[in-house]
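Each in structure tokens, the structures are laid out below.
Computed from the coordinates by the stated procedures, all read-outs in this text should not be read as laboratory data. It should be emphasised that the depicted structure is a prediction, and the values quoted were computed from it without experimental measurement. Cβ atoms are built from the backbone, for glycine too; each structure is taken alone.
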Structure 1
Amino acid sequence: MKKALIIGKHSYIGTSFASYAKTYAPELEVTSVSASDGTWRNTDFSDYDAVLHVAGKAHADVGNVTEDVKKEYYDVNYKMAVEAADMAKSAGVKLFIYPSSMIIYGESAPLGKHKVITKDTIPAPANFYGDSKLQADLAIQKMSDEIFQTAVLRLPMVYGKNSKGNYPVLAKMAKKLPVFPKVKNERSMLYIGNLCEFLREIIENGSGGVFYPQNAEYTVTSEMVKKIAEAADKQIHLTAVLTPFVYLAGKIPGKIGQLANKAFGSCIYDKELSRYENNRYQIYSLQESVQRTEGA
């Protein structure tokens with residue numbers, strides 16, 4: 001039986017994976033410790049085969065923040081992650097897993113444009129949040145050797161029941177609005193159930209490297225809103241009549257333009273980047289993931 005330690009006991013990914021492992025990976029013993037109170041530093045890492053570091057300061061409004069706030073992002077997302085990896089390596093842990101982010105490649109392409117990230121795409125963070133993730137991403141990769149493997153997961157938007165971020169905003173609109181703009185775009189996303197299975201597989205295999213897990217299907221924002229409405233037994237009509245207004249909003253400087261481009265912009269990983277073990281981790285389709293997220 002392998003043993004895994006989660007640093008970030010109350011994080012969304014941490015709590016989800018601990019629960020998933022209990023049901024679907026009885027051969028894996030998972031222990032979770034808190035990162036916020038510093039107790040993880042008193043943990044004997046030598047007891048574990050793998051360490052999953054999911055503690056971090058999440059993406060928030062990065063428009064107007066103080067230098068102290070920026071420092072906190074680097075302290076949590078970069079310095080603490082590297083410290084945890086160093087402790088794991090020193091203790092003889094074989095695999096250290098760090099969830100990086102798609103945000104290291106900058107923002108989504110604006111409305112009407114297409115952004116495809118391939119193996120040749122060079123990271124270019126648009127702000128200090130993305131840079132704090134990238135600095136940890138690169139530093140942890142350099143720590144890997146023949147004995148100590150590091151797995152860096154450059155995750156797209158992760159969603160599922162009780163998730164935070166953009167998905168709950170879309171769900172709220174899907175359940176309240178009678179109509180929604182029909183806009184053609186594509187986004188890479190990752191359902192939490194698919195991510196948990198991916199984590200289970202790389203821990204079982206001891207796989208190191210840089211990974212880009214995503215759902216089997218790209219997501220179209222308008223279609224996802226419709227799927228959410230249907231799963232919640234609500235009626236919503238997608239209409240192209242509103243599409244010109246969305247494009248107009250995307251050209252407005254400031255918050256409105258940012259929100260329009262964030263919701264309807266495009267950003268995808270080339271599917272070749274996401275291949276792993278015949279893609280068995282992609283258990284749930286987009287339709288199934290929405291139903292499971294919105295179900296009781």
Structure 2
Amino acid sequence: MNIFITGSNGFVGSHLKKYLLQHCKYLLFTPSSKELDLSNEQAVDTYILENQIDIIVHTANRGGGRDTVDMKSVTEYNLRIFFNIAKHETNVKKIISFGSGAEYGKHKPIINAKEDDYLRALPLDEYGFYKSITSHYIERSPNIVQLRIFGAYGEYENYRYKFISNAIIKNLLHLPITINKNVYFDYIYIDDLVKMIDFFIHHDVREKIYNVTTGTKVDLITLSNLVNEVSDFQSEIKVINEGLNNEYTSNNERLLKELGDFQFTSHKNAIAKMRCYFQENLENLDIQTIKKDPYLKAIDTMWKGK
């Protein structure tokens with residue numbers, strides 16, 4: 001079977017590529033953006049047809065992070081890529097696409113959200129709006145499944161602003177862990193997420209959209225305490241603003257009906273594993289950015305729209 005992974009050098013794509021190479025005997029097609037411009041419709045057409053692709057796992061996109069808050073034309077760019085892929089749903093066995101909890105509108109609390117709740121209102125920000133459009137399309141598509149991520153974390157993520165990695169590295173450097181404002185998230189460890197993706201590659205499922213989450217909320221202070229718990233150094237935990245920011249959690253009952261008995265990695269075990277990884281690679285990291293923390297307050301404005 002020929003599997004085409006878009007965004008294979010990104011966070012989810014790189015982990016998925018590594019997992020499939022270790023566990024499956026498939027022919028993987030993982031071109032870089034220099035090798036294949038996904039916004040070029042003709043180039044994508046040629047690539048998919050000439051390589052006789054069976055399954056497309058579409059992880060590529062831009063935006064949605066604190067480092068891309070000033071990015072222009074997020075919606076148009078990502079939709080061009082998405083529809084260049086989606087047009088081939090009749091040429092392949094299956095397309096797996098990725099949504100975001102941002103589809104529910106992160107300008108307001110998102111609490112135990114079910115998959116269809118995104119239909120209640122449109123997001124104000126460009127990234128969430130783009131993801132919402134893809135879900136609306138996929139609802140009517142015969143051959144695409146949307147896996148909606150709320151907060152995936154793990155090795156290879158952008159540690160400069162991704163909270164859990166950032167906190168681990170600050171602890172390794174004996175720095176305080178700083179929280180702009182405490183908030184509840186529905187975080188899932190990347191090793192669990194790629195196992196779920198593998199399940200969707202191998203199985204036909206009943207629904208079009210799934211929250212690929214743990215369904216269990218955890219706040220940033222608790223995660224910071226876990227970072228300290230697996231370490232030999234106790235970082236000070238600083239919270240700049242009191243109270244709670246908008247919750248960002250989901251209902252994953254639909255997912256569990258498909259997966260059955262799935263064992264999630266505990267946050268403590270995941271953080272311990274990540275700590276080993278970052279400790280081994282500490283000298284290659286951008287320590288100056290970690291110390292300056294330029295992305296700390298970007299979360300205050302990035303979901304409020306134009």
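Of note:
- For mean count of other Cβ atoms within 10 Å over residues 189-196 computed as 23.8, the structure of 1, 2 it came from: 1
- Per Rg/Rh (Cα atoms, Kirkwood Rh), the highest-valued of structures 1, 2: 1
- For the structures shown (1, 2), FRET efficiency 1/(1 + (r/R0)^6) of positions 133 and 245 (r between Cβ atoms, R0 = 30 Å, to 0.05) is largest in 2.
- Looking at FRET efficiency 1/(1 + (r/R0)^6) of positions 13 and 109 (r between Cβ atoms, R0 = 30 Å, to 0.05) over structures 1, 2, structure 1 comes out largest.
- Which of 1, 2 yields 3.4 [distance in nm of label points 7 Å out along Cα→Cβ at positions 77 and 229, calculated]: 1
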